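Scrolling down, you'll hit the structures one after another.
Here, each number is a calculation from the coordinates, and none is a lab measurement. Since we're looking at a predicted model, the values are computed, not measured. Cβ atoms are built from the backbone, for glycine too; each structure is taken alone.
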Structure 1
Amino acid sequence: MTAVGIDAIEIRSGKLKLDLPGTFAPQKGDDPEKYTKGLGLTNSSFPDVYEDIVTMGANAAKRLMDRKGLTPDDVGRIDVATESAFDHSKPVSTYIAGCLEGVYDDDFTHANKGERKFACVAGTQAVDDAYNWIRAGRNRGRSALVIATDTALYARGDPGEATQGAGAVAMLIDADPDLVELSIHQGYGSKDETDFLKPNQQFPSVDGKRSMQVYLSRMREALEDYESVSGKIYLDDFAYAPFHTPFPGMVRKAALLAYRHVIRDTTHEDELAGEIGRQPREDEYADREAYEEAIRGYMDELKTTDQYRTWYDDAVEPTLGLAREVGNWYTGSVHIARVSALRNALERDREFVGDTLLVASYGSGAQAEIHAETVREGWREEIGALDVDEQLAARYDLSWDEYEDVHDVHEYDKDLDREVEAFTPPDSEFVFTGWGRMNERQYEYVE
């Protein structure tokens, strides 16, 4: 069976940054460690006044296509995953295709284009769609371009404001991929929830405590479902475990839950028994409430053990590097976690071909998906070609007043009575230039 997976990946960060401990925390009167240790965040990325989900997605896609030597004729499918769309009918993929057609001789006339929406899990769903399209033999030898692009803004003063972020991840899905091969097995956990939603509004309505509970429940269900088709998984099966990362603090909770589940009835649980006892079993308790209380106590002790800390530091912590610097990218979140893991392997000069990632995606509303990815021979070249460090280093550092200005610029319903100057000069990139006669957004490429 021919391998299908991610052949190449590119990242495009918003060109502005907000320093959370240095600028945000003093303005809010907070201890900086509320953000650096509590949330696990240092900076957030924001789009400049001429950037949006289209420009970031198109710029990531162009760099990917140029690096791989592709033309539009090589691409048979363009899927955009976003929860920041500004049109209820016309998909963002058509805007991005239009941008790209302005710089290439060929066009995407015969490419299928669409837009995926299921909160943050939509990027993974779009990858799945492309995988199935290729596996079904409907691609006519062509690749699929999947772009996860979002501007994750919250209303001013909202508790989620510190987790904002903006950026795009472009992925080329193809047969015989250079980066990672996707497993045929997937596990799902999905239920109708109202933990986070945007009913005809730009900024989300969030039940923070409920959202955390839903995230953990769906992840547990997805892990159980994945094992039902792949067989029981063990700690040594996976080199890294990239999770959906709205902020690293949330991943700490999901990782602990996953660890407890995976070590159950294994030698790892046996080795811990002398230190913290064995995991509670539900049939040992008179009711569910007593069992859940016992589980909480066990997990409080589990997270302090050397065994758990070693696993977390090796398999999970390396996936959080980019998220700490850019904030939440919604549909791109789990995909930058993957890149962070692969960058860590490259920095460590790790022998990595054939090793496996356990990728845990999530979208509010709510659905989790878990699948495996096997590292391919070309991974070093692909990850080494990324310029994300240069992008992050070049970001403009916003003052508080400038942050307020740029937040206003990107509020869809705000009617500004003044123009806000760009903070950075555009350079060889797609930019937003204004609105057309039907209120459509317009773009051009600036050399």
Structure 2
Amino acid sequence: MSSEEFRASWRKRRQRVLNELGDGLLVLPTAPLRIRNGDVHYAFRPGSDFHYLTGFDEPEAVLAAYRVNAREHRSILFVRPRDPKREVWDGSRMGPRGAIRKLGVDEAYPTALLYEKLEAQLQSVGRLFYTLGVDELMDRSLARVFERNVAFDYRGNPAAHPIVKDPAPVIATSRLIKDRFEISALDKAAKVTAAGHRRAMEAAAPGQMEYELQAEIEAMFRCMGSKRNGYDSIVASGANACVLHYVDNNRKMKPGELVLVDAGAEADLYTADVTRTFPVSGRFTDAQAAVYRIVLKAQKSAIRAVRPGRRWNAPHAAAVRATIDGLLGLGILRGDRKKLLEADAHREWFMHGTSHWLGMDVHDVGGYREPDGKPMKLRAGMVLTIEPGLYFGPRDQRVRKEYRGIGVRIEDDVLVTPSGHRVLTYGVPKERHDVEALCQRGR
């Protein structure tokens, strides 16, 4: 994709958001730099909303934009100036001229001029689209701008500040429907993530530490070009798989156990989110296979429910029905199927939802309800996870001994298409025979 195509996509996104917001000035800072310890910063990642509207990756940047009409707007980017001495230490900067040339904004200035320029802009607008409470320093600085504007026009008895409206919900709604550039990035993230998970299946072995397996996965991510993970990797062997957000990854894996790996690579600031559960010794035991079959069937049922016009929670309902049937088949649940469904009897062992939105953030922005309060309808361009699971704690007396300590989750990323769906993460094996074959390849 050409640079011109990317510039056009950022402009199109800004226009769509500004048309929805209406007349006023949008002010959107990127994520702040944070100190980790001493004089070391956490690795910088630009704010997702900011990058979505600008494509700019550097810190200490702010976007200001306003619409001219339904088809035109003006965009102003404030960035760090070029500084040859500083760039020796921290790397090259795009600078204002580079921002105009490479990003297609209308104007660009050094960040030091931000409040001077905003002061002039705010004198002529009645509404400010800005999220309060996120950047304390900018909140205070904008308040001082308001004070100066009031003092300048004190005889006109102006309002102390313009109407301030949070633009985040409008941006979130825009981000919910992915364009072709975003889908391309998600495909890339899925490809990288698939390579990491396949490597994990090949590398896992009894006696290995969970963090060693994590290193294999994340090394593959880096080798495939991913700068960072979309989230902290979960490598949970044995009963650790029953801890949903287990990230210690410090246990030695034992023969005959399962290991649950939930890991996703980020590509071009978009992340995949994939979970696979597989046998450390290369083959599922009968009990493990029985639980795995239920989760896999539930996942396939949920994926089939993904299509335009269906409610976003339709996949969960499908997964629950399949899970209840499976638990009845194992004898873990007994009774009338309809009553068990009404009672949410699955929640003892499948306690989380089946889906969440996916995109620049692993739990991506976007509402889950329509204006009438009903669950949101799926539309082409949405991307969601499908991740049912079953977790039988090691001391769960409600299940037979052979099932205790087994945790299984299977997760894929699914794009809603105009005619149905497409599984983005198809490159990660999940059929039992394929998983076992890959696990045994490294032996």
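Taking mean count of other Cβ atoms within 10 Å over residues 37-44 as the quantity of interest, name the structure among 1, 2 where it is greatest.
Values: 1: 20.2; 2: 9.1.
If we compare mean count of other Cβ atoms within 10 Å over residues 37-44 over 1, 2, the biggest value is for 1.
Comparing 1, 2, where is mean count of other Cβ atoms within 10 Å over residues 357-364 highest? Please list the in-between numbers first.
Working: 1: 26.9; 2: 21.1.
Greatest value across 1, 2: structure 1.
Given a computed value of 14 for relative contact order in percent (Cα under 8 Å, 6 or more apart), which structure among 1, 2 does it belong to? Working shown, then result.
On the way: 1: 25; 2: 14.
Corresponding structure: 2.
Given a value of 8, 29, 37, 20, 5, 0 for P(r) over Cα pairs in 10 Å bins from 0, in percent, for residues 157-348 alone, calculated from one of 1, 2, which structure does it belong to?
Only structure 1 yields this read-out.
Comparing structures 1, 2 by distance in nm of label points 7 Å out along Cα→Cβ at positions 325 and 341, which one has the largest value?
Values: 1: 2.0; 2: 1.0.
Largest value of distance in nm of label points 7 Å out along Cα→Cβ at positions 325 and 341: 1.
Can you say which of 1, 2 returns 0.95 when FRET efficiency 1/(1 + (r/R0)^6) of positions 21 and 117 (r between Cβ atoms, R0 = 35 Å, to 0.05) is computed?
Structure of origin is 2.
Taking distance in nm of label points 7 Å out along Cα→Cβ at positions 253 and 269 for each of 1, 2, which is largest? Working shown, then result.
Values: 1: 2.4; 2: 3.5.
When distance in nm of label points 7 Å out along Cα→Cβ at positions 253 and 269 is calculated for 1, 2, structure 2 comes out on top.
Ranked by mean count of other Cβ atoms within 10 Å over residues 141-148, which of 1, 2 sits at the highest value?
Working: 1: 25.2; 2: 15.2.
By mean count of other Cβ atoms within 10 Å over residues 141-148, the leading structure of 1, 2 is 1.
Of the structures labelled 1, 2, which one yields 25.4 when mean projected area of the Cα convex hull in nm² is computed from its coordinates?
Details: 1: 22.2; 2: 25.4.
Derived from 2, not from the others.
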